[in-house]
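For reference, the structures are reproduced in the following blocks.
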Structure 1
Amino acid sequence: MTLMSLFNDFITLAMFLLAGFVVREKCKIFQKYFIPASVIGGIIALVLGPQVLGWVVIPKTFAGMSGVMINFIMAALVFGVPINFKQIRNYLDYSFMGLIVYGFQLGGGVFLGMMLRRFWKDLPAGWGCMGVFSFIGGHGTAAAVGNVFKSNGVEDNLGIGMILSTIGVITAIVFGMMIVNWGIRHGKTLYIKDTDRAEASFFGGLLPADKRTPVGLNRVSPVGINNIALQFVFIALCIWVGGWVVVPIKTHVPHMSGIPSFIYGIVGAMIIWPLMCRFKLDQYADKKTISSMSGFCLEIVIVSAIATIRIDLLTRFWLPILIYSAICVAITFLIEIYFCPRMCRNEWFEKLCMNFGQATGNTSTGLALLRSVDPNMQSSAADAHGVSSVVYLPVLSFIPAAAPLLCLQNEWIVVGIGAVLCVAGIVIGRIFFWQK
């Protein structure tokens, strides 16, 4: 691969994104249901690609773009966010809400897998364990856990994990957009109101002159350095510093080897930003510009991820997998819709969208749903998710490595661990965050 070939791949992705934008502008149904141009462009690429019509060639780099770009997105979410007690409370209610869902999908998923194996005897051992890592973790975590199973003689779980991850992404977008529309129509959102629909520009087209806002502010003279370049440098520094901190831990602590790469930027941002504030350098950072750059990366993530969904994998065990997925997603939604309004004092619906999208698809789909109800990223939901990822770093890095081995020994152990996590989230939420 050369830099020119990579550049050409980005041009191809841009054409699909443009096609999605044009289709969205012309087909009002996509505007009505808040389907973003990136999702439409990804679907167009998937249909025209080799898996369906075979009319266009999808570059191989598409498969890895989401894993790379999410590093920038997660670092940008945390960088420039001042931490105070009120915000910590906002972050923690989201964190324990996520712990309830994680515990259910871990313990409940393994239990459901055990029950379905009674009817489909040839299902691989421990396959129910793949649910939480496919839905919450996405394709990357599912691949890592599937390879642990594979190295221990259970090869089919890797393929099942990819199928579940694909179903999760589709569910997060389709069912998630239904939740978004319900919330907007019933006045649950803070940053988009149903009355906004009276304006034609709300759905698409050019914004009125009085609603056009700058994407950022110049903090330094462009004679010295371009503002966008400077903000990019800050995020790159966060990722670089985070790598220096996390990589030695992954290398020397065996059960931490599964730490995902997007943690680098989060850890780095939590180091760099306080230092910049301490030495009075925080004025050089422009959060609005960084958010705009993060939104650009998110468009790339969504198009490339949808364009490379593996639709050929759903050929074996399709019925138990669909039953498993339907039950897990349905209960996940019921948990979200019951606990979010009661545990999250502020911006509960925005946090629900972020958490549901992440808990059924991945961080990217969570951000996509959040942007549908918070287009300017004004809520604390995205920041809360970034901080939550750090809060549960020891758990999220240890369980993917240990759960497959425990499942092969005794699946009830994993069911118990999931139950403990779920109950802990409920009890702590009930004591510290519960409200009428």
Structure 2
Amino acid sequence: METDRIRTTGSAALIRRAGWGIADQALSSLTNFALGILVARAVSPAGFGVFTIVFATYTIALGLSRAIASEPLLVRYSASPSSMWRQGTRLASGAALLVGLGLGLCCIMAGWVTRGALCGPLVILGLTLPGLLLQDCWRYAFLARGSPISACVNDLVWALALFPVLVLLQRGQPSVTLLTLAWGAGGTAAALFGIHQAHVVPGLRQTFTWLRDQRDLFPRFLGEFALSAGAGQLTVYGLAALAGLAALGVFRAGYILFGPVQMLIMGVGWVAIPELVRTLQSSTRRLLWATTSLSLGLAGAALAWGTIVLLLPSSLGVSLLRAMWVPAHHLSVALTVSWVAGGLIAGAAAALRALAAAKSSLGARLIGSPLGVVGGLFGATINGAGGAAWGLALAGWIEALVWWRQLTRALPDRDSLLPAEASASGRAPVLSGPRAIPEECSP
């Protein structure tokens, strides 16, 4: 029986994996940012609005695919032997492909019904969505295997396939349909390359087996995604309605200043989940120590970056944001406080994912998401963008307490399972394979 597992010892190996995970997240974020800039420069404002709708549709599909396929794979197969990892990856990638096929068909039908400017881009999105979602699933599979460099290489393949085509298109007068085709085709090329990297073919026919085996996780992961996405949209629309579009613009400009912190928390957060799953094989005490260190590290990084933003020379700030610099800079203290809380939340959320405590993380999200909406909108009614920033900061710290309370409640449940699992198998319990742990033992 194959028992090779990912090495967990050695701080150098851990640092390398974390570094490659952050690099992968940075490459993915920068690719999307650069794509938006290129499209904005190439098409009319109305055309950019069409592309915004297309990209938002893709983002929703991506969240659904991650909740159904990618996140359960990361939770359940990050400490498993290679043979089990391949089996889990085959099932999860098949599920992601089926989600892409189903939602892609919906996009094609929506494009056919709407006609007009949205028709072509939506149809192209529908045709390429299976490849786009499969590509994202490979990223999570490589993280679960402990090989974030493979995820980074896959994203690099997408970028290399995408940008030469975009540059050539910009020499003429490209339409949103052609730009969407270049983007979707690049992602599909990376998805096909992922099959070669993983040496795994998606098991499309066994999707219902995957859904049955992960039924204790993915419905709650879907609930978390719906709550998080819905809360974000409500805050944006509510701020615009209560304080005006100018206040919303200032608020978004302030968040741009903290883009590196967001990228760091996202990158480290997803890399941390498989590492914490492997740490859990030793003891929950080590898990708690690692989670505390992770949270304090992310919070300290947010505090350090906020200090840099506060001390940034006005000349440099004006060159970055021009007229938006002064009002956005006024939000720096509140946003620093908010992102420090975000670092604390990210650590607890990663630990609950590692524990597969889907009910606990959903409970935290059920409290935290509405709390953020209420805090942001109540602050906006008092003092516009500044009030919204402070309202979100206060809500973030309360939410951090909720997440850590959920984590400390989930740990004793896991402690009670460890001896029974160990005695049954003769070795340390492994969070791999279908339903490896009960549902009661996220960002």
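Coordinate-derived values only; no laboratory data. These numbers come from a predicted model, not from an experiment. Cβ atoms are built from the backbone, for glycine too; each structure is taken alone.
Overview of results
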quantity	calculated
Given -29000 for helix-only ellipticity at 222 nm (-39500 (n - 2.57) for each DSSP H run of 4 or more, over all residues; to 500), calculated: source structure among 1, 2	2
Read-out mean count of other Cβ atoms within 10 Å over residues 330-337, computed value 20.8, structure in 1, 2	2
Mean projected area of the Cα convex hull in nm² derived as 22.6 - corresponding label from 1, 2	1
Per mean count of other Cβ atoms within 10 Å over residues 18-25, the highest-valued of structures 1, 2	2
